[in-house]
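Novice: There are structures below to look over.
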Structure 1
Amino acid sequence: MKNTPPKFFDEMWLEQYAMNAHGVIDSDEVRELYAQYRHWLKDVTHQQLDSKRQEAELLFRRVGITFNVYGDTDGAERLIPFDVMPRIIDCDEWDKLSAGAIQRVKALNMFLHDIYHNQDIIKAGLVPATVLANSQYRPEMFGVDVPQQIYAHIAGIDLVRTSASQFYVLEDNLRTPSGVSYMLENRKMMMRLFPELFRRHNVSPVEHYPQVLLNNLRAVAQAGIVDPTVVLLSPGAYNSAYFEHAFIAQQMGIELVEGQDLFVRNNAVYMRTTEGPKRVDVIYRRIDDDYLDPLAFNPDSMLGVPGLVSVYRNGGVTLANAVGTGVADDKATYIYVPEMIKFYLGETPILENVPTYQLSKEDELKYVLEHLSELVVKEVQGSGGYGMLVGPAASKQELDEFKLRILSAPANYIAQPTLALSTCPTLVEKGIAPRHVDLRPFVLSGKTVSLVQGALCRVALKEGSLVVNSSQGGGTKDTWVLRPSGVKDSQPITTELNIKQPNPANSQTQISEIIEGVPYVK
């Protein structure tokens, strides 16, 4: 049977390759970056890889790495599927991506400070005043000075690849970005399952992320505090990301608290402890604005801390991320980020936006409705893959129903072309198959703006699907940023923080030698 070249850019295989009668790759036509991995993969069977996948699933379940899907009728916790085949990124390519992500977050932080102060970018006509009517804009923050003018201390920038040289920013996550626990746990799992691969590859470490985050959070405490107390505020065990909250708090060595564990007194926030009240200086909050303080926002909230926002506004505590950051990760605001970079930094954007239609504009709305079957439409404040239409995969009934939703509130939606997301070899039931992927590096702002040399890679496990969200059936992969042999990883933070870089090759876990070949399923 004649093999057809893949329609999408595959990150491992070159466009031309051949299969034998048994569905096994005969060719060694792989990209240079994957040559060493391909050499190892030749001697591995599908059964052995699947055995490792099952081992990972068992270990993840024992540790409790699960999540809930809101609206799921059975209410069962689920494992996010883990793919044992890594995604590999070249160091030069990574350096460009990280520089672009850092540039973007710097501009977004400057934008947030501006719209809550002088609003110069609105006066310049580069961002419409309608941004102030966004439901995520918090008038309570106007005129409030936050430490070091940092609003988004932790940002997740979603990137997609469409060719050998082209990456796009799909969206910015600035409110309570999640997923970093999977980046860290995926790496631990790969080191446990395949220690020999880390001896063959110079993989940049990610294990120091919690320490970098903690140092950055301590750096944004109010001036004069010598030894700041940092806590992580969670909605509690029923939240879909509770595992991550507990994991990150444990890794940073800080207290995991809920709203009932904190109280306000004399313009300060205190934590209840067995030794009496202890003042809290920085709160890494994983609760949305609406539920932070029943006295300031939703009066029915049982998750927050009464009076917290008043203390925050008066400078008695630092919140990470800041109240009101949601206006900057709204999909309608996303359109203006390239202009923000030029306006605030005087620089050309390193990373490009996906071309985006604003449905609040009559001519663009008309075009989108006429070409709905060709486009991806998203709610401007949606997340998790909800409230989204993938036109090419939708039925006529779904298109008709979504058209009515758009017409009822056009300004609530944006539309984008259906990108040809790159594929990466992924272990599936029949062998190894190309599946679409995205990438979420986490940018940390504090004493410096930086990111560790790794990211959350999400993979759409359903054949042909472009939706990578875990709530929509997606899984995750370990992301390897490869450095040339013998070259040490560049420090992602200032040297004064003195974070020791661990060596991934120092795993004492051993596995048996793996032999024979694996089919690559088209």
Structure 2
Amino acid sequence: MSNPAKPWLWAYGGRTSSRTVDMSLTEFLREAVERHGHQTAMSFEGHETTYAQLLEKSGRLAAGLRDSGVRTGDRVALMLPNSPEYVISFFAVVRIGAIVTQVNPIYVGRELEHILNDSGAKTIIVHGEAYPKVGAVRDGTQLERVIVAGQAESLGGSDTAFRRFLEFESDTVPAELNPAEDLAAIQYTGGTTGVSKGAMLTHRNLLCNIEQNVSLMVEDPRVLEGEKSVAVAPFFHIFGTTVVLLTSIRYGMNMLIVPRFEVEQMMDLIKRERPAMLAGVATIFTALHGYPEMESYGLDEILLYVSGGASVPMNLLESFERRTGRPILEGYGLSEGAPVSINTYSRGPVPGSIGVPMPSTDLRVVDEETGTKEMPPEEPGELVVKGPQVMKGYWNMSDETAQTLRDGWLYTGDVARMDEDGYFYIVDRKKDVVIASGYNVYPREVEEVLYRHPEVVEAVAIGVPDEYRGETVKAFVVKGEGSTLAEEELLAHCKENLAAYKVPKLLEFRDALPKSAVGKILKRVLSEEERQGTGAR
């Protein structure tokens, strides 16, 4: 099924979207500077950076990276929270034709080492707070240069402060790129095998998704010109990259950069700055909605609320709109789709539905066995997507790419159905994934860490409902005979090997786990117990 584009989608301000999506990201920034050069591009801790200054600083950093040996096609890891340094680094890396490798700053050694080795990154730009993590894994990677932003207690002999790179003369000759073929970013996503996969996203993938999104969010995108956006969704997450960072640049907005969400500070920011756009995950909207006297902080003046990562409960959607007069627009997507493929923007939310396709996007529900037979309305099957935002493939994973991309279709791994009106509904996850506060957690990865503990005999992880996070991870563990392993010790083991959002929030020791006749652990039995409230907490 296709969703025809609205007539005004393809023409805006005298320029067609085809021109925008066929640019490189460097040309995209230059065009923003031509239109908004003296306006503020980002505000952070009382300091403002104009669009012209952003272009200059990214040019300086690009020159410094080139001088240090970074070349077109190299992977440069960004391990940064939302910050001016992230924005400058992103545009500096793509300016020289290198590839941004996204790294969550809270990743711990095992996770970080895998991404650095898989991508082959020889350069990393890291915040001072996360700098010790890089030092701990450096010898096991190919890293040649470490650039440290923010404060660090001390730097190793060959490592360099970020500010030193801004002392170079600006690089005035960007790399010549093919936006449809050349990579802008590698976005790592979890895998059912426990190994993260790098989704290869081109310049065109990212820019297409901006046009697809904003064209539906507001009838005339020009109302966003020069306004303020709250940049709280993490830039290292594809939702934050596309829906916040690049969309803000596209419309000359001032990004109010928030490195860490704290509800009191967020409410004060909204009241003081009167932003026009706020994009975040469901937990943020839950916190805003539950804040005392939330109506008095100006939430009704925000033009655009966008949620991604996980669905917002229907009762919250209804109550939030009733109290603020503004709907929360939701999108469904995945890293492989840069990220949004389906939305509830144009027709409004329907209980339980993920919405209808984006413009220029085709969707089908196909049989799970062969993936070739299209299912009739109301019949479940695997959801597949085709559109200009779909990734080029997985980095260094030809077999995984061949399984996921077939004849131009992205096989999402989600089981869905389509109703008679063309709305899509997720029925089940073919991929065994837990979505906690908008982050994907793959149980296989959690289980592998649990099994590493010498006193664990069997382990399984599932997602269970959580009022605040949407879902959270619960682990079921069988200990070895005579083991005195305590919950605190096992969770401490998990915290050493997993990012905080992946660590089980619930843990249950059992004498045995339910199994099939052939000895396979039956996760569905455990999930059903939790759903019925019979599982121990």
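Every number in this text was worked out from the coordinates using simple rules, so none of it is lab data. Source: prediction; values computed, not measured. Cβ atoms are built from the backbone, for glycine too; each structure is taken alone.
Novice: For structures 1, 2, which has the highest computed value of FRET efficiency 1/(1 + (r/R0)^6) of positions 59 and 275 (r between Cβ atoms, R0 = 30 Å, to 0.05)?
Specialist: 2
Novice: Which structure, out of 1, 2, was FRET efficiency 1/(1 + (r/R0)^6) of positions 147 and 403 (r between Cβ atoms, R0 = 35 Å, to 0.05) calculated from, if the result is 0.15?
Specialist: Comparing all candidates, it corresponds to 1.
Novice: As an exercise: mean count of other Cβ atoms within 10 Å over residues 355-362, calculated from one structure in 1, 2, equals 16.1. Which structure is it?
Specialist: So the calculation was done on 1.
Novice: Here's another thing I want to ask about it. If distance in nm of label points 7 Å out along Cα→Cβ at positions 51 and 475 is computed to be 4.9, which of 1, 2 is the source?
Specialist: Of the structures listed, the value fits 2.
Novice: For structures 1, 2, which has the highest computed value of relative contact order in percent (Cα under 8 Å, 6 or more apart)?
Specialist: 1
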